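Take a look at these structures.
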Structure 1
């Protein structure tokens with residue numbers, strides 16, 4: 001991508017209403033555009049990050065046997081009435097409307113009921129199980145207060161996966177495998193040391209759940225952690241009973257602020273029983289299917305990463321999800337910069353090429369704000385030495401590298 005052709009521009013000033021750091025930086029750097037409170041558009045740079053995160057998640061979901069699909073956002077009232085979750089007193093975040101023929105519909109805030117209804121057509125026997133399906137879906141939730149930028153919105157992108165199993169043992173095996181897959185996701189996007197599997201309430205889903213909470217001052221939750229025992233408990237379920245069950249005392253725990261980036265729920269047989277999703281086991285007995293639900297907020301994760309990785313100059317993207325790996329900056333409009341851009345791109349390196357006719361200071365400021373992992377600068381001074389200046393975004397030091405040594409392997413080593 002040539003930066004001169006990028007329609008977005010960096011900005012110095014944004015609305016005073018944007019108080020969250022992720023919204024401020026992502027807006028100023030040209031990654032997102034605020035349509036209204038709780039609803040953001042993802043611009044070319046932002047969409048590249050979203051797609052990188054999705055790919056990490058996709059690979060890990062498929063590693064545990066997940067099959068990708070895509071459901072509709074429009075949902076039938078009757079499907080949700082079978083489990084009483086159409087009731088606004090039970091689920092208070094519905095967006096609802098009517099078709100022109102008067103039929104009531106909802107806009108999907110979750111998909112357990114519609115996918116379970118669909119599975120009636122595909123699950124009949126124990127031979128059909130287990131089934132693990134997932135999707136990347138835009139969710140709509142009528143939040144009373146949309147805040148924290150893209151970390152809490154009325155419209156957001158989620159990965160939701162659903163497991164349909166024969167019994168609890170089969171479910172628990174997949175549940176445990178998914179926990180490990182989630183931890184790999186968060187490690188790959190740079191949040192390994194900040195994210196904890198957390199014992200929590202199930203809210204409108206189940207009695208209890210496991211959340212994946214990332215430590216950040218921008219978070220809305222409080223959890224209590226013991227890093228040595230790898231135990232984390234959400235404030236809402238902190239009790240003597242919970243402490244006893246997890247084998248930890250209150251004075252062993254440290255309170256931290258966190259953002260929830262993922263969650264998993266065990267529905268047991270209850271929801272499938274309510275909805276009439278049954279299978280015939282090997283002995284000919286009809287039983288409700290065992291259901292699990294597993295979510296990761298894709299756009300929420302993007303915002304959380306920005307909250308964790310930034311400094312006073314801008315964003316610092318982890319390499320796995322950066323929109324581009326390299327920011328190539330030409331300070332002299334020299335044809336050798338063009339040649340280097342062509343060479344790096346041909347080698348399979350993702351490059352944002354700042355070919356704009358602007359002063360050096362403005363280019364460097366934009367580069368720091370956008371936050372790509374590696375900056376390569378070509379100037380009259382470096383050309384005289386047949387070299388370029390290289391700087392990692394997360395570090396202050398620069399180094400001079402000869403052009404003949406600037407191979408794909410060299411760049412990958414610098415990024416590792």
Structure 2
């Protein structure tokens with residue numbers, strides 16, 4: 001297959017991706033999920049006029065001037081309303097969150113009062129409505145407060161609970177199965193033998209996947225045999241996985257078996273090889289309803305491809321509308337040479353300069369180097385055949401921080 005552009009590759013990845021089925025789940029499980037329908041408040045908040053302070057509930061007309069002496073006829077606490085009506089020259093002791101008794105319209109804070117038995121002296125005048133949260137101040141029953149397509153945050157969970165929703169309708173979280181390939185890979189903590197390296201891709205990918213709200217099924221590292229690779233693909237289908245992600249084995253060497261396994265399993269490839277750096281040997285296809293992404297094995301290539309293609313795919317299947325990774329224009333921090341036929345995604349630091357953010361690509365961009373990736377704040381994007389660029393000119397970036 002010929003090289004295709006990043007834009008065309010992303011279009012093909014998303015072409016047949018649809019939001020997953022809707023399910024009702026407990027509110028406590030909804031963090032990171034996407035609402036499938038508008039969510040209306042099932043109650044009014046607050047449900048009545050309530051006190052915003054500790055003090056005395058009074059009639060504003062009785063405390064328009066001070067000092068004023070009132071008779072205390074009862075007490076109101078949160079959850080314990082006062083049934084009687086407060087009349088002229090009367091007051092009720094009230095605490096924060098207490099419902100305002102009938103007849104009262106303001107709260108005098110306790111710091112400007114003096115209690116004397118069943119009487120209280122108001123030492124400063126107060127206006128109507130002072131220290132009172134009116135009914136519906138926050139929201140009203142029937143009001144749409146969370147819209148379809150919105151991804152739940154911790155703050156949204158509090159709001160939905162206040163709206164009185166114990167269950168919420170969301171798109172099902174995608175299940176992403178992943179495995180690495182290579183006899184040379186050993187887990188962290190084990191001393192690599194001759195020709196071996198420590199496996200790292202799975203850790204960054206799993207974190208990226210979970211950060212997008214999807215579930216991860218890690219199938220581990222697969223040996224460099226066609227049979228083992230096919231078995232891992234079958235395991236992903238049995239889960240069943242919505243997305244299968246592989247790392248390594250996507251090139252053309254004798255031991256690069258992922259493409260051969262894909263072909264053996266009947267995976268219909270929509271592309272293989274993208275005009276980008278890092279990440280040229282990227283594959284995408286489908287096996288039934290399961291989307292398949294074959295990522296390169298080098299750690300930087302693997303992460304950048306997942307960031308640019310896997311993240312939007314997860315978002316689409318999660319029901320989100322914000323599929324694109326947002327770009328922005330900043331100041332370039334160093335000179336860059338003319339580009340070739342591939343788009344570059346250069347790891348770069350991102351710092352605040354006198355004229356705004358400054359992105360400075362690292363001098364060495366080898367796709368095996370993990371330390372610069374960990375230090376990078378962004379990727380500087382340069383299109384195919386981009387001309388040489390000078391420090392101080394404008395450049396386009398995507399931020400790597402969440």
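FYI, it's all coordinate maths here, none of it is from the lab. The structure presented is a predicted model; accordingly, all values stated were derived computationally and were not measured. Cβ atoms are built from the backbone, for glycine too; each structure is taken alone.
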Problem set entry | Read-out log10 I(q)/I(0) by the Debye sum over Cα atoms at q = 0.09 Å⁻¹, for residues 24-207 alone, computed value -0.55, structure in 1, 2 | 2
For this session: Check the numbers for mean count of other Cβ atoms within 10 Å over residues 192-199 across 1, 2 and tell me which is largest.
Result: 1
For this session: Could you tell me which structure in 1, 2 was used to calculate distance in nm of label points 7 Å out along Cα→Cβ at positions 280 and 344 as 1.5?
Result: 2
Exercise. In terms of volume of the Cα convex hull per residue in Å³, which of structures 1, 2 is highest?
Worked result: 2
Problem set entry | Structures 1, 2, by distance in nm of label points 7 Å out along Cα→Cβ at positions 232 and 376: label with the highest value | 1
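With distance in nm of label points 7 Å out along Cα→Cβ at positions 48 and 144 coming out at 4.1, pick the structure among 1, 2 it was computed from.
1
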Exercise. If helix-only ellipticity at 222 nm (-39500 (n - 2.57) for each DSSP H run of 4 or more, over all residues; to 500) comes out at -8500 when worked out from the coordinates, which of 1, 2 was used?
Worked result: 1
For this session: Looking at distance in nm of label points 7 Å out along Cα→Cβ at positions 16 and 56, point out which structure of 1, 2 has the largest value.
Result: 2
